[in-house]
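In structure tokens below, several structures.
Bear in mind that the values in this text are calculations on the coordinates, not laboratory data. Since we're looking at a predicted model, the values are computed, not measured. Cβ atoms are built from the backbone, for glycine too; each structure is taken alone.
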Structure 1
């Protein structure tokens with residue numbers, strides 16, 4: 001398996017823990033403010049991004065969905081609302097995020113449809129060909145080994161199943177790129193620190209986006225691993241992108 005630059009970006013450079021452990025601890029730390037910060041820092045646009053990503057599955061009408069790096073279950077709940085599958089399983093390495101996600105699911109009475117489990121994208125505890133669709137929203141940057149995680153995803157997808165990835169990307173136009181860089185450097189990190197008491201998380205966010213193999217580099221990785229019919233949909237002037245591939 002190849003290693004990519006973002007695989008080596010970690011939240012805490014002075015820690016002896018591996019990336020996976022550091023990311024889990026970081027999200028445990030900011031879980032109580034995660035949803036609020038997403039809405040606040042994106043001015044609510046992140047909700048539209050998630051809905052557009054989920055709608056890539058509308059034609060497929062999946063009945064079983066795996067949401068990798070489910071976090072507080074935003075995508076899992078939206079997927080149920082939009083697609084009405086029989087079963088959604090969300091996995092994440094952060095207990096703190098999962099606890100909040102379970103409360104949201106219980107509040108909506110969806111416990112029989114959506115199940116959240118502690119799980120690692122690189123060793124998914126399901127049989128081959130288990131799911132009609134897999135979603136990953138803002139999670140692939142946190143994989144310790146990108147190819148290993150994506151290889152696990154194609155393994156658990158059924159033939160004809162579809163992967164939908166939603167991830168930050170870097171704007172291409174000079175003006176938007178300049179504004180975006182200023183926003184990430186000054187506003188995002190400082191507001192993140194003020195509200196979540198953890199500046200490291202938002203510094204890590206910026207660094208991991210810069211190093212992520214975005215655009216055709218990412219669909220090239222999907223192609224290499226055996227995904228078919230891969231495509232990209234840039235959103236909001238290239239700030240975010242949807243990536244899709246089929247098994």
Structure 2
């Protein structure tokens with residue numbers, strides 16, 4: 001690696017951790033940064049997943065106030081996220097991501113639009129709003145599989161699922177998203193560390209930046225009005241969907 005690469009990766013990691021904990025778009029910054037310093041796509045994808053575990057550590061640390069009262073939900077959805085992350089990680093180790101990349105832009109675009117759709121919690125049963133249902137569990141599992149396999153904008157997808165399926169405000173849904181994405185990433189990361197081409201020279205500085213950036217993201221979510229922040233997340237997600245779509249279909 002070149003002399004300036006570690007500093008570049010620390011800065012990229014900070015931006016990735018910040019954007020990931022706020023909007024679920026960490027890979028929009030971290031993955032291209034790894035490609036820029038010379039990692040091949042598969043190695044960059046796996047190294048990126050390992051580094052983003054530290055973004056989740058920082059974001060969960062910063063989200064502790066919003067996680068109060070969500071222990072029961074985390075206990076039910078956590079194992080589902082772990083199982084999905086492991087499934088996605090093993091799929092990546094065994095199959096190429098080229099075919100899946102064709103579907104990803106559509107998923108991200110749909111999730112981004114879902115984030116800004118007005119919700120009507122009064123029209124639902126109380127149990128559906130505050131307890132994990134099979135629909136919510138299935139959504140968490142599928143997003144966790146995607147996160148372990150490909151990763152880009154998994155946080156946007158999961159945030160959309162949580163906002164649509166629960167009555168939680170943005171800050172609390174975002175805190176749950178950070179926790180569940182972290183569990184899925186950590187599970188896939190273990191598989192990549194054991195079986196995959198993880199480049200530790202790139203992971204360490206990127207992870208350091210991710211940890212710090214992830215810690216400050218929840219503070220922004222806590223203080224910024226929810227409506228414009230949701231619109232910003234949706235716009236960023238749509239931008240990423242367009243970018244990935246152009247790459248996949250050209």
Item to check | If distance in nm of label points 7 Å out along Cα→Cβ at positions 53 and 221 is computed and equals 1.4, the structure in 1, 2 | outcome: 1
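Assuming 3.2 is distance in nm of label points 7 Å out along Cα→Cβ at positions 141 and 213 as calculated from a single structure, say which of 1, 2 it is.
2
For which of 1, 2 does volume of the Cα convex hull per residue in Å³, for residues 69-148 alone, calculated from the coordinates, equal 93?
1
Thinking of 1, 2, which structure, once distance in nm of label points 7 Å out along Cα→Cβ at positions 21 and 173 is computed, gives back 2.1? Please report the intermediate quantities before stating the final value.
Numbers: 1: 4.6; 2: 2.1.
The read-out comes from structure 2.
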Checklist entry - Which of 1, 2 yields 22 for relative contact order in percent (Cα under 8 Å, 6 or more apart), as computed? => result 1
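Tell me which of 1, 2 gives -26500 when you compute helix-only ellipticity at 222 nm (-39500 (n - 2.57) for each DSSP H run of 4 or more, over all residues; to 500). List each step's numbers first, then the result.
Working: 1: -13500; 2: -26500.
Going through each structure in turn, the value belongs to 2.
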